[in-house]
Every structure is written in C-alpha cells, then in structure tokens.
Structure I
Amino acid sequence: MNAPIIGPTYEEMLHPWKIDPNIRKRALEMAKKDPLHPINLFNITWRGPDDQIKYFVLPKEFTGIESNIIVMYAKDFPSGSHKVGPTYSVLVEQVVTGQVDPEKHTMVWPSTGNYGVGGAWVSSRMHYKSLVILPEEMSKERFDLIRSYGSDVIATPGCESNVKEIYDKTHELRGASPDTIRILNQFEAFANYRFHYYVTGNTMVEMVKENKIGNGRIASVVLTVGSAGTIASGDCVKEHFPEVKIVSGEPIQCPTLSLNGYGAHDIQGIGDKHVTWIHNVMNMDGVVQIDDMDSKTLLKLITSDEGKAYLKTFLDPEFVEFMSDKLGISGCANIIGAIKTAKYYGFKADENLVVVATDAMDRYYSVMEAMPDMDEQKAASAFERILKYQEPSLFFEGDRYNRLRWHNLKYYTWVEQQGKTVEELNASIDQSYWKHQVSLIPQMDEKILEWRKRHVDTLTEALGEFNV
C-alpha cells in the first residue's frame, strides 16, 4: 500500500520559510487553485506567503480602551480555521508513532465545530477515512463543510454545552468496532496542546517583537475555551513574558470554571460543563464571563450592512470592510473578554492584549440570518453597550484555591467517566507535567522528517518534486 501523506513539522508550521522552497511555492499556488490538494498541508501556519503574521490591531475608538487588542486571525488557514493545525498535529503524531493504518482504521473526530471541520479536511488529504461527531445544533455551514471534505458526520443531541453526548457516542462506536475505530479526542490529545504552545504561542511572541507593537511585550492572552488547545499559547507566552495574564473566557450562560455552573449557550466553537484534560488551569490567571448574545450581536454589528455603515461614521471605512470577514462568534467573544480584562487590570496605553479569531463569518451566515435585523439605532446601542461601556464584571482571579477548584473539576469527567487515573490527575498539578509535553516536540519533528525521508516516493507522487 502507499504510505499516508504527511506534511510539515512543528518548526515548519511556526517558520514556513524552512519548508523546501519548491514545496512551499507549489503549496502557495495550490491554496487558491486547488484547496483540497494534499500539498496544502504545508500551508498550515499563522504566516502568509510574505512570511508576515496574519493579525490586526483594533482601533481604540472601537474598543473604548487605551491598551492594544491584537487579533490574530485564522480565516486563511486551510479549511478556514486554525483548528486544522491541531487536527493535523494529532493525526501526524499517530501516523509517525505507528498507531493508525489507513487501510484499517477510521479516524473519529469528537468536536463542537471547527476541530471536526479540520479533522475532515486533514483526514482526506492524508488518505484516511474519517467520521466527525458534532452536536446537532451547530451551524448548517459546519455540517456542509465536513461533508464537502469527504467525511461522514454523526449529529448528537444538543448544542455547545453537550460535550458528554459526544463522548458517549465515541464510546459506543469504539465498543462496537474496537479494531477499526480510532478516537482522536481534541479534549485530551496533547498534540493539540503542543501545536498551540509551540506554533501559536511562539507566533504571538514573534508578532509583538517583529512588529514593535506597543511596548513589545504581552500583558494578557485572552481566549474563550473549547478544547483548551489555543490557550496553551499562553503557557509559551509566559515563558517569554512572566508578567502575562492568561485569561479564559466562558459564557455567562454556562459558567463552569467560574461558578461550577451549567446551562446552554451559543458561542459556537467553545465547550463547557467540563474542564478539558489538556487545560493547564494551574497556570491560568483568571476567568471572565461573556454573554453569548453580546458575542453574536457584535458579529452582526461588524458584518451587516447597517452595522458597517454605522462603524464607518467614526472608523476608517477600509478597516471596517477588512475586519468584517475576519471574525466569527468566538472571535467576538474574545474581543469582549479582552476589553473586560484590560479594564479589570487597568492596563495602560502601550500594553498589549492578544486574542485569536478561530474562524470567520463564512461559518455563521445562517446564525446571523436568524437574528433580528440591525438598523442605525440598534447598531449604536450595540456598540455602546457591548464595547464602549463594557463593564469588567464577573471576573475571577486565579489565586491558589481557584486554580485548585478548576483543576479538581477534571476529576468528574476524566477519572469517573473517561478512565484517567487519579495519579495522573494529581501529577498534572505540577508545571513539570506540562513542560514534559512540550519537550516531546523535537522528537516528533525528527519522526516526521524520518517518515518523509523513508516514504519519499509516495510523497513525490502525491506532491510533486520533494527534496528531503
């Protein structure tokens, strides 16, 4: 049989100019010509063809604060979301360590959205069969994308808040066919953590230094949590800037970390009612609650004709249009969370807060259509209430006891339900546990390079000329 197709190392995803020039040139050409070609695996990076990081700084007239809120946007990743990075990393680690066989195994991707989309895209590019498990209330666009990438999909009951139902379905599938099913669970797979620590985190650090933004340091990383992969970037940033505040955002409608709460919400792309296994809560500095309707209304303000017309009365019209296709619901939630965080800590004019836009508006047309229409008066009201006069309320700092509370919540999902041991749970309290996960990155990169060298004929056939 032909070997599976694999792509870049972690280092090549961070610094794409280290990819073989012939491969990178062809990958950039195929990004537009044929986005489903396997060579697009080499386009998994935060940097563009010019090696510049994809980001923008929000105008202070928009945020209502003096500090810089920097948005790293992911719409130009293959599949339209940075989640393709963790899915590739999870699968490629399984490939090079000999845990999956394309002729035997089906890759199952438990997801509340973009991870499933990324898993469908990556699986087909790497020649694996795939199945995505997704809550039935996720946007129609997500289901359509998954199927268009060649994957099957199972809709489980509920919405973002129903992660347990996803887990239950994975257990059912694995129990029915243990020899053919492989579960690639973003909530526990440390390749997800490794991608965001090394690629996303180092990109954040290089972004503020290379572009001399503000004081050239990062005061806070503010991110709503789905799998808790992206917030691993904060662990990397803290190695460079020890003063950084790592802040997790979560919905007011389901305040699991902050209040041990429950409920349902519609910030699509983030989860709740559990703490993920790969969430390093003992290194987190705060949790801030964000209203899901505020997040959706902000997206409506940014993307609707009426909302954009209002914003253009005091913002550069070109910037308004530029921003309008860079954000999704969770990206808007991250911006709200950053405003609250900046006000809570009293950050100054030259200090930088970094957020991520995981996906973009193309995933949410159906959601926006279901919302009330926006006119000039509603746009002004939304801007003033959600942005200009946002209160730093419902913020919970990460003191020793709060961190232990967040950590202890893992027990109920992971030990009682998912088969983890108390010993490993206790071990994860210490930061050495997380540093060990990071220490594996060079080993994984070596295995990827060895695999590419061993299977150069397969890669040449699939990708064209390939120098190793």
Structure II
Amino acid sequence: MHRISIFDIFKIGVGPSSSHTLGPWKAALAFLKLLPELGEVASVKVHLYGSLSKTGVGHGTDIAVMLGLEGFDPETIDTADIPFYIGRIRAEKQLELGGAAAGAKIGFDPAAAIVFEARARSFHPNGLTFIARLQSGRKIRRTYYSIGGGFIVREGSVSQLTEGPSFPYPIDCADDLLRCARSAGRSIADIVRANELRFYSEEALNAKIDRYLGVFSSVVHKGCTAPETNLPGGLNVRRRARKMATKLLGEPAAADLAAFNRQLSGLPQDFASVTSWVSCFALAVNEENAALGRVITSPTNGAAGVIPAVLFYYRYFCPGASRRQERDFLLVAGEIGSIFKKNATISAAEGGCQAEIGVSSAMAAAALTEVLGGTVEQALMAAEIAMEHHLGMTCDPIGGLVQIPCIERNAMGAMKAITAANLALQSDPDDAVVELDVVIQTMLDTARAMHTDYKETAEGGLALRVSVAVAAC
C-alpha cells in the first residue's frame, strides 16, 4: 500500500499554492528531464486545465511552469529574484530551457505559449499538458496532475504513492497507527521515527527535521519583519503581521532571527496575548506565502501557517518545551497528514478548504496533544475533533488569490487545533462517538458531494460575491 515519508507531506517550496504553484513547477522539472538534448527543442507549449486554468494566474501557475522549464529548484531559488526572471522571459519572449548553463534558448511568449483551457481533464481538476516540438518535427507530449500538497502524478504512470521501502510499522489508516502503537507500547512519534529510519539514519533524520524547524522559524520571522506593504495580485490586502508583532512586543520585531527568538522567550502568558500571538504567527507565514515567499507545505501552501503557529504556541507558551519534543511534533503531524492523503485528499481543488486548513488543523491538534503528554488515543481524538469542525469548508478565494479568506483561515485553523488538543487532553477517548477514520471518510464523502464552484475555482462563495480586478503576478 502507500508508503509516505513525513517529508512528502512537508515540502520546502515557494508560495502561494502547493497544488497550483509547487506541483506545476515540479511537473515542469519532470518534463524537462524527459527531453533529449535541449538544443534539439524548437518550442514548448503548456496547457492548463480545470482549476489550474481558472485560478492559475492568481496562484502563480504560469510563473511556476516558466521557472520549472528554466530549471530552477523551488527549494533553493532566491525568491527575491523571481520577478527579475519572469520579467526577462516576458520582455525577451525567450526561455532559457534548463537554465543559462544549458545554453538552450527558445522563443517563448507566455501569452501564447501558456494556454488556459476552459475544460478540466477527467482524472483530477489540476491537470496540465506540456508539448515540446523538436527541430526534427517530432513532438513530445506529457500530461501531469497536481494532486495536492505538491504531489504530482504523470498520466499513464503508476502513482509515486505506491512506491517506497517496506516499513516496520505499515500504516494506511488511523486504526493501523493505533494498533501499531498499542502492540509496540510506543508513542506515535516513536512509531513514525522507526518508519522514517528506513529512509534516513538517526543523525540525518534529526538534522533534516531541525532544518525544517529552522525554516518554520525563518518564515515566521520574515513575516513579522516584512514591510507593511500590499500583497501582490491587485486585492490591496495589506500585510498585518509586522504591525501586530510590534504592538504585542511593545517594540519592533528584531531584524536578527536569534534576537527575535529572545524577544519571544519572555512573552506574557495571559489569554489575550497567547491567542493574539498564535494569530500573528499564522498571518506571518501566510503573508509570506501570498508574496511568493519560501514556506513549507503543511500539508499545503495555503494551509502553511497552521503547523508553525501551533508549534510556536508550544515553544513559547507551554512549560517544558524542548527540541526533542518539537521533533516529535513534526513526526506526529506528518503521519496524520499522510493518513489524510492516503484515504481522502489534501487538494482544495478536489475537496475544498476542509482538505487544506482542516487537515492541517487535525495534524497540529494531534501533534500538540502528544507533546503535551497525551496518549495515542487522545492524540487521534484531537485530530478527529479538529477535522470534525472543518467539515464542509469551501475553497472560494477572492480573485483566485491565496489571500482572502485563506490567510485568516490559518489563524482560525491554528486556534481550532489548540482547542481540539485541550478538549482531547481533558477527555476519555473511550467515550468518543466518532473515530478519526470515520471523520476522514466523511470528509471524502463531503468533498465528492461539494459543488465544483466551491473547489478552488473562484466561481462561488466570497469569490462570486466580491468583485475584483486581479492583476497578473
């Protein structure tokens, strides 16, 4: 069955969307590898279908495929340089296929070479087709689907989710996780760590987790220190995280990350301060995401602020927090995300916002419950509570941008995760009526019943009621 590492759920990439930006970017890189000598390529055309077409400009899908075809890595590209690269392509109407080092320039006018198709393909709403014409006249065509969270599958190929090593604790659903933990007498984090050691050594695993924890810290810091400007796209949404952090601190957030961390280490513990900071952390991340900054899919870009907001709540407001437990937090959150991925969806184009904010809230709730000393049963109960109260949440981004209501929804998802954890910690799971696997199946049922207007098409809900003119990114 499916074998997923937590680093399939958590991916470092560029905003604003894992399914509309990171996935198409990765598809372009995959297509690039299929091409023969790049000097033989005469032209490339890209067709975007379904949700990628309807909200692609607002999500930067066109930008993503151009950067992917030029060979840039979303994990390492200097995001400050993206406007320069895109400006060059549009001005010169040329693409440096595979990057400048490859020495293959082809004519490429984005207005003509990127085609926004009205129809959707049958397999998934997020489809895109690349067509390369060679000097010989031969054409190479491949279709990919961006299925949420930066995962891609190629049409006609076996899903990457069916590949991978065997695990000592094979987990396909929440009941498997519970059974493995009970039989081994171990925590969820211990079970997940044992599985991850099939991919990494203990030292390498800790180092990678620590790197991701560092990226979470960096993006929160960047969001709290970024200028109070309008986010790109034409909605005139103004950044709030810096102003909010300054007000809460009583002084500007430090420009140095280490100094910023010291500022956060002595925060007031009253309810208003705690809840305000949780919101600030979430806003900081998703404002960076909306500005095409570097974030971590958790499990998606649109929901990237929930996990770090709850993680920072644990770090700065919960006594006894430690690096070891923060690692456990990420392990637990990743496993819960993988269970949703295997049994339902983490794609808003397929399941609405319940598949993004809802899943991220469930991930954070379970993780927080475990690091606060909860049992395996309580952690799974927390995940169930969090998702139960996101069921049916639609995805209706105004103007197709990951801004309204997406940014604030991360703050709400984080607070629901904390509430779910607190409820589970004060409850006896034996008294629970609904199990996590049941709510996951219910989420999938709801996704299938949901009208397509509410699945990231910007054709329903707020997107329909609020009329805006969106500028190209």
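No value in this document is a laboratory result; all are computed from the given coordinates. Keep in mind that this is a model prediction, so the values were computed, not measured. Cβ atoms are built from the backbone, for glycine too; each structure is taken alone.
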Value -15000, calculated as helix-only ellipticity at 222 nm (-39500 (n - 2.57) for each DSSP H run of 4 or more, over all residues; to 500) from one of I, II, is from structure II
Mean count of other Cβ atoms within 10 Å over residues 25-32: greatest across I, II for structure II
Candidates I, II; mean count of other Cβ atoms within 10 Å over residues 233-240 computed = 17.5; producing structure is II
Note: Rg and Dmax of the Cα atoms in Å, for residues 153-400 alone at 18.7, 61, derived from one of structures I, II, originates from structure I
